[in-house]
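Any read-out appearing in this document is the output of simple, stated calculations on the displayed coordinates, not a laboratory observation. Small disclaimer: the values here were computed from a predicted structure and weren't measured. Cβ atoms are built from the backbone, for glycine too; each structure is taken alone.
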Structure I
Amino acid sequence: MSVASKPPDTQPATFTSIAANDDLYRKITLRFVPLLFVCYVLNYMDRTNIGFAQLQMKGDLGLSDVAYGLGAGMFFVSYSAFALPSNLLLTKIGARKMIFGSLFGWGLTSSATMFIHGSMQFYALRFLLGVFEAGFFPGIIYYFGEWYPSDRRASVIGIFTSATVVAGVASGLLSGSIMTYLNGFSGLRGWQWMFLIEGLPSAVMGIGVYLYLDNKPQEVKWLSDAEKRTLLSALKEDPALGSTNRTLGRALTDWRVYLLGVIYFLAVFDTFVLAFWQPAMIKAFGVSSLMAIGIYSTIPPIAAIIAKVYVGYHSDLKKELRWHFAIPAFLGAIGFSLMTLLSHNPLWGIACLTLATAGVHGCIPIIWAAPGQYLSGTGAAAGIAVISTMGTTSGAVGPALLGLIRTTTGDFSLGMYGLSAILSLAAILMLVLVKKRTREPGAENSSA
């Protein structure tokens, strides 16, 4: 076909340059997403490894299920309080300095947990851990907005957030091995070695981030001038950048921010419960060996990784948010309900736990793709921090509440039905209240 006879491009002009530059975005992704992925693995491991530590630590320190749940939740109290200030600080000092300080601080704090001797020290260090970690995740979501147009974010967020389930695999194998084989070595308990060995790498990675990470596309030397122009043009053409929600005040008065915060609260509620109680759930299926619990703990996260990456990719491909959230959420709710009926059989119990884990994790990337449709600039930093804060408060409630239910009833059944109901409500809210995703410039006020 001659050039003269070639039919005109019928694709929307706003996203023509995006579709034509897969190699550019692949280059960007390979540049820093693997590094941030590893950081997030360490982040999630350092905040949740007390799920394994409790198997020894509760007895050593005399902690009840309620006290353990309170300590696990103390992290989220400080995390919620410091998320917004941390994200606003990031816009002033840049991602490199902010992420360095976060990694270095939480690495040393997590390692220091090996020295606790009572509940008050436990609570204090968990609170401090939340302070240091508060700016990391919402800061990374904002950082992606500096590099990827909104049409690209669900995929990369799906890849990035799958680090949480990779952390579940790594934590299951590593924590189980450390607590089994290093217990008693040099006079220290296995859980003490676990906090030391899993905490220090975060501090080291903080230094690596400071030396390697770039704040904005304009600053980099690894993109050609032509690539920079293409990227900046695509970001400029993104409909979200035409949003009036660019300021702190506008973001804090936008009802969609709080709706997404509620949906995130309901969805991530279940993930936090799983993170802190999964080893105990597997033990309740009839698995007694620490090594066996560690091995079985790797199965649900593997399914969750597949779900996260596929759902994020398929959402961007189909340009649809609501059902890509709701379907995994409903499947996760079914998994939690069936777990109460089949928990007497270890294999069926783990199968249901796997379905529940894949479902609840699969819907999370969709939540973080939504703010980019109508927030930008400082408004995006503020809105993302508010959504993250609202959701993360569930971490202060979920683990403690399940501990209270288990202490009161003697098992997990009532708690699993509750998790199923919570996840179903999140799916219904997304379907009923969040409008269809739009791709037209200037339509940010009609999409969530």
Structure II
Amino acid sequence: MTAKKFHLAMFTSFNLPTWRGPWAGNAADDWWTGDYHVSLVKQMERAGFDFIMFEDSTYIGEHYGSSTEVALRHPIGVPKMDPFPLLPLLARATEHIGLIATGSTTFYPPYILARVMATMDHLTRGRVGWNVVTSSEDLAAQNYGIDQLLPHDERYDMADEFVEVVKKLWDSWEPDAIVMDRESGRYADHTKVHTVDHVGKYFRSRGPLNMPAGPQGHPVICQAGGSEKGRDLAAKHANAVIATNPRIEYLKEYREDIRERAARFGRNPDDVKVMFQIAPVLGESDQEAKELHRKRFHDDPLLPERVLAQMSGVTEIDFSQFDLDAPFPQDLTTNGHASILEDWMRRNEGRTLREAIPERNQFGPEMYGTPATVADQMEQIIEETDGDGFLIMFPNTRRYVDEVCSGLAPELRRRGRIRSEYAHQTLKENLLAY
């Protein structure tokens, strides 16, 4: 039986690379120019990655200890630059790999987002995607003149309408609206460019865009909803859906649920690719990788503060107030990343907060070993879940990317698990190829 092919992608930010340690190099000194990320993406393309996805946020965390001290000292989520302007630089240096950037439905106007994405789609010849987020931090909202975010579920209702408006704007030029008849002097057929006249609960937009959509029509949409509302949004609109959880049974249930919801929305479930976030640790031997994994996720003395400060940022709960060796609190609530908090509490009932930290930092199933051993583990997860691929979250160093691109990816390619070539020009076509 032919091995099932799966998709491979990288998760990162347009932010500071690893700046301490023996493999940091000088990337932290000059990453601002984008050259560091250009070098990474060129290597990922050689390895056959489907896309690189840039998350984004626009605040400096200060909920941990009621101060920005920890976020700026380590640093956590800062400094971070806007990924949209980076995409054309990456596109000019590559030919095939997809490029996905994050845009918030809470802070962008739909018209600007639609126009930026359509422009990027043209500039990259159809290789861009939009990671849809609702944003979850009041600190970010206050940077845009909003005192407090809407309640969690209402933000997703707003996001659903936002995406609908954006799609209408992408469709406001019919595919054959540009005539370019040099004999008659007519460039575009005005009867094929339409207003959208959207009047909804959250948005109004007359339209049309003042430009046609790009090669993909609708650029790839990526989403990572874990709540009921988030799953609906992903199933209704997304081409790539990200699942983050260490439990394989959860990943299997999540994919099945997304596919069922997609069918209820009238979509072909095979058009919705569910990918699992992982953070594999690679070594030249399984024992070496095991030791590196232990050092990274269990023995790092700074790990508790870093993880809890990051969780404080996305949940707006000050985790510095809790005793690390007391039972994990089970009565926490948030208007931020609700599904992340709820799942973390549920998985760690009866454990201490200190015991819960390493698992939270690795994002997916525990994974370490030689490239062959990690490839075995990835194959096992795909067989058990029937999943569509993996999104690798990595230590932000050239060394780690080289380990994945020169070790793990070739091993997966030899097994027929990932692509050996890009069969199509656009990101969407390559995602739908299998």
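Things worth noting here:
- For the set I, II, ranking by distance in nm of label points 7 Å out along Cα→Cβ at positions 369 and 385 places I highest.
- Between structures I, II, the greatest calculated value of percent of Cα pairs over 16 Å apart, for residues 233-280 alone is seen in I.
- If helix-only ellipticity at 222 nm (-39500 (n - 2.57) for each DSSP H run of 4 or more, over all residues; to 500) is computed and equals -11500, the structure in I, II: II
- Comparing distance in nm of label points 7 Å out along Cα→Cβ at positions 137 and 185 across structures I, II, the highest figure comes from II.
- Comparing volume of the Cα convex hull per residue in Å³ across structures I, II, the highest figure comes from II.
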